[in-house]
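Asker: Next come the structures, one after another.
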Structure I
Amino acid sequence: MTTVQKRRARARGGELDDCLRACAVHSGKVVGSIDRRRVELAEQLRKLLVVWGTTATSAAAPAPVGGATALLKRAVKGAATPANGIPNELLDALLAVANKALECGYDDELNLALVISDTVLAQRKNSRAGWRLRARLLETLGEETEAVEAYDKYLALTDDDGFGVRARIAGLRVAAEKERELLALLRRQNPRAEEFTRRAATDVWAEGLAAQAVGDWTEAEPRLVGALLTLAAEDAPVADRQELLSQYLDLRMTQETDLPALTEALALYAEQRRNRMRGPVADPTIGGVQWISLGEFRNRIAGKSICLIANSGRVGASSMGAEIDAYDLVVRFNSYKIDPRHTGSRTDIHATIHKHGFNWDQRVDTRLVFGGISGDWKYSLRNRLVPGAQTFLGDESLRWPVRNIGKLSADVWSGIPTTGFNMLYLLDFLDVSPTLDLIGFDFYESGAYRVQEAMKLAITSVHEYTSEKAWVMQRAQSVTDMRISLR
């Protein structure tokens with residue numbers, strides 16, 4: 001029985017009412033938690049309760065009185081699943097809960113995510129977000145073969161791979177092949193290992209550790225390798241296999257005298273781990289780009305008129321394309337969408353958060369990738385950057401302008417700065433542009449205008465949109481319906 005099958009045996013999924021009851025129960029478990037991830041999950045559960053309460057009571061009785069959990073429980077009791085399946089608002093709320101549950105990573109939360117995944121796909125078998133959720137969940141649970149199948153179904157339903165799923169699939173497939181090569185190598189290097197593959201892997205592994213503890217590596221190694229071969233044959237979860245592979249190689253490095261044999265094994269281990277983490281990278285040195293620092297970026301924009309184009313519904317209906325293209329430099333953000341008549345056709349600078357890969361394949365002169373944590377930022381650059389899609393790439397001095405350049409700590413600016421605010425803050429700080437205009441910035445009052453695959457992304461609550469708007473308006477020289485001029 002696989003990890004997923006065992007979890008399904010403990011939790012019911014597929015029926016919307018059962019799923020909502022599971023959410024109601026879990027909302028009580030996370031109330032008062034001090035774990036940041038569970039606090040965020042609790043907030044998404046609260047929003048789900050409100051959405052479901054509204055959906056149920058609008059079709060049945062007056063809204064029940066009571067707390068959020070009571071609201072959901074009463075709504076579940078009194079309302080049936082809509083005849084046309086799960087409503088869009090409820091689907092989005094469930095997916096938001098599942099994503100936060102997946103981020104938590106604890107057993108209870110993974111069980112909840114599995115229930116939601118089963119329910120979403122039972123109600124909407126062609127849900128792109130549902131299949132991507134299923135794939136990520138399966139990958140977390142170590143069921144990589146099934147994860148790849150789910151990722152493939154997701155890709156079959158979309159034309160825009162903004163989440164880098166193709167690279168993820170390629171990485172998992174290459175990693176699986178390299179792991180097989182490593183195990184085949186260990187089998188050849190340890191002929192006696194075969195005789196220890198006929199018993200429970202946990203028992204054989206324990207015997208190997210016991211032999212190693214008394215200094216008998218000759219008896220320990222074939223048992224350890226035999227246990228690894230058994231786990232692979234049983235298709236044990238990837239995390240379990242990886243942990244024991246790592247332990248075995250750590251022990252082997254303290255004993256090995258045949259350095260070429262050890263090096264060959266370590267190289268395969270490193271390659272399969274690297275591909276599992278980030279996928280195959282055509283150019284891991286990120287060649288073909290010119291890294292630019294804060295000072296070099298300043299010199300490139302000095303004296304030029306600049307416009308920053310919002311991803312807003314207002315821009316999408318503006319008919320300002322020709323005016324936008326008349327600026328010296330056009331800056332666009334994240335998952336921007338091009339419609340020449342309304343948005344203009346040029347993109348000189350693409351400013352993007354490191355977490356998504358939307359438009360990274362679009363040719364631009366300069367790409368600035370923002371991120372709060374240096375390690376995650378570097379990981380994303382190596383995993384997402386498309387060779388040849390940019391001439392200049394911002395280095396670490398341009399990684400997080402509001403925090404690192406402006407020195408605005410969380411005590412001063414509590415919210416996570418948006419990509420647009422990071423870019424605007426940087427340009428205002430440098431103060432070398434005679435014209436600095438914001439086009440269509442209404443702080444999502446007119447809704448989002450993005451590439452299709454990104455339209456389902458929530459307008460996240462971690463940003464201080466009100467504070468950012470106040471900052472902009474304090475510095476505005478002139479304001480019209482479509483244009484805010486800071487210079």
Structure II
Amino acid sequence: MEKSLEWCNFTQTKILEWCKMERKIYNKLLKWKHEDKGSVALLIDGARRVGKSYIVENFAKREYKTYILIDFAKAEDDVKNYFVNYKNDYDGLFRSLSLHYRTKLYERESLIIFDEVQFCPQARAAIKYLVADHRYDYIETGSLVSINSNVADILIPSEERRIKMYPMDFEEFLWAMGDDMMMPYVKECFEKQKPLGESLHRRVIDYFRQYLIVGGMPQAVAEYVETKSFERADTKKRDILDLYRADIRKYAKGYESKVTKIFDTLPGQLQKHEKKFRLSALKENARFRDYESSFLWLEDAMVVNVCYAASEPSAGLRLKQDDSTFKCYMGDTGLLVSMAFNEAETAKEEIFRKLMLSRLEINEGMLVENIVAQMLRASGHELYFFSNYSKTDSTQTMEIDFLVRKNNVTSRHNISPIEVKSTKNYTTVSLEKFRQKYSSALSTPYIIHTKDLKVENGIVYMPLYMTPLL
């Protein structure tokens with residue numbers, strides 16, 4: 001066990017020597033390889049273009065003697081037919097794959113990658129038996145856009161473990177920018193609840209605003225790192241948005257127009273002061289039951305992050321969930337930035353420079369709240385908010401942006417309320433009312449804002465870039 005953990009304890013610098021784009025999921029792959037030892041296959045879930053194929057192939061190159069990558073989106077029919085013709089003959093299957101890809105396979109030292117596995121359901125169905133055969137390790141990648149669709153005629157293998165892959169987080173963005181020292185110090189300040197100081201805080205906020213504009217899609221980040229051009233990165237993001245729209249037309253069968261309408265109205269919905277999704281923007285007298293499948297499709301595809309209303313801050317937030325009242329955030333804030341401007345042509349660099357300096361006349365709150373939702377989701381939190389309105393009693397009217405449950409649930413004080421503030425001047429009226437009403441249920445309250453860290457009156461005021469540390 002100790003040896004396995006040592007394998008997982010790779011330094012950031014070491015991995016960076018191997019990959020152009022360092023990702024934290026690499027350590028999860030290492031943990032799986034050295035602890036599970038081929039007893040289960042991995043299926044990596046994620047939106048299109050989050051870097052699944054890239055990281056898996058780099059992992060294969062570094063951690064195995066040999067590997068075979070089968071890209072089922074491009075593979076010939078002969079390759080796909082191997083999984084039909086040799087369904088009960090694994091010697092024949094491995095021999096055929098080895099000859100086709102001109103790669104020798106070594107027992108317990110080789111990895112076989114099923115890339116875009118949704119295009120070959122027979123290969124996915126074979127995982128159960130390939131894992132039992134135990135000669136090699138297996139990783140599957142694909143997009144939820146179609147992974148959940150192409151399963152009608154196969155038995156989903158129980159020997160398949162899913163892990164989710166999200167856009168690059170802020171720390172990964174810093175690594176790509178060549179800074180692997182800043183975030184460890186930020187973590188230290190968060191743990192000790194001390195401010196960074198004006199100079200360092202200003203430097204990290206500058207990085208963070210670049211991250212907010214560029215986002216976490218690896219192609220856009222790579223373009224920005226190389227060119228330092230927001231406009232060039234924006235071109236990459238628009239390509240991804242076009243790909244998402246093509247996916248909707250191709251895979252959201254039966255309700256393509258509804259999914260497209262929801263997708264295209266996201267910036268307008270988030271621009272509103274109250275960011276709850278209004279179905280009336282889609283169609284007059286629209287009912288949630290008519291659009292529920294469309295929202296679920298986008299959520300399953302990890303294109304959006306849905307944040308549901310909770311009727312009270314209970315440790316069992318899902319039990320208090322109101323499925324028909326929700327906010328719908330874009331899965332990557334950089335993509336939202338590109339959607340928010342004219343998509344007929346690439347937004348001009350000047351627009352992004354003004355956004356970088358907070359000199360653009362837009363509701364910046366939508367971008368800040370979106371990126372907080374993105375960071376909380378990538379950190380493993382389900383997304384919930386609280387909203388209550390009373391015409392007769394103003395003390396009962398309050399809105400809390402996010403509710404987060406602490407890791408170790410106790411009999412009381414389990415939920416941290418989070419308010420997100422995009423401007424320097426703001427009030428905490430809703431939070432104070434919420435604390436007073438639900439004092440026995442609440443853990444540490446947080447204000448996430450653009451300023452440095454401070455603790456005051458029992459509230460932790462933390463800078464945006466500390467959000468992933470909650």
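Asker: Which one of I, II has distance in nm of label points 7 Å out along Cα→Cβ at positions 340 and 404, as calculated from the coordinates, equal to 2.1?
Answerer: The value was obtained from structure II.
Asker: Additional query: Suppose you compute FRET efficiency 1/(1 + (r/R0)^6) of positions 308 and 348 (r between Cβ atoms, R0 = 30 Å, to 0.05) for every structure in I, II: which one lands on 0.20?
Answerer: II
Asker: Here's a follow-up. Using the calculated result -17000 for helix-only ellipticity at 222 nm (-39500 (n - 2.57) for each DSSP H run of 4 or more, over all residues; to 500), pick out the matching structure from I, II.
Answerer: Only structure I yields this read-out.
Asker: One of I, II was used to compute distance in nm of label points 7 Å out along Cα→Cβ at positions 44 and 220, and the result was 2.0. Which label is that?
Answerer: The read-out comes from structure II.
Asker: With percent of Cα pairs over 32 Å apart derived from the coordinates and found to be 53, which of I, II does the value describe?
Answerer: I
Asker: Right, something else. Looking at structures I, II, which one was distance in nm of label points 7 Å out along Cα→Cβ at positions 316 and 412 calculated from, given that it came out as 2.1?
Answerer: II
Laboratory data are not the source of any read-out in this text; all were calculated from the coordinates shown. Computed from a prediction, not measured in an experiment: that's the story for all the values here. Cβ atoms are built from the backbone, for glycine too; each structure is taken alone.
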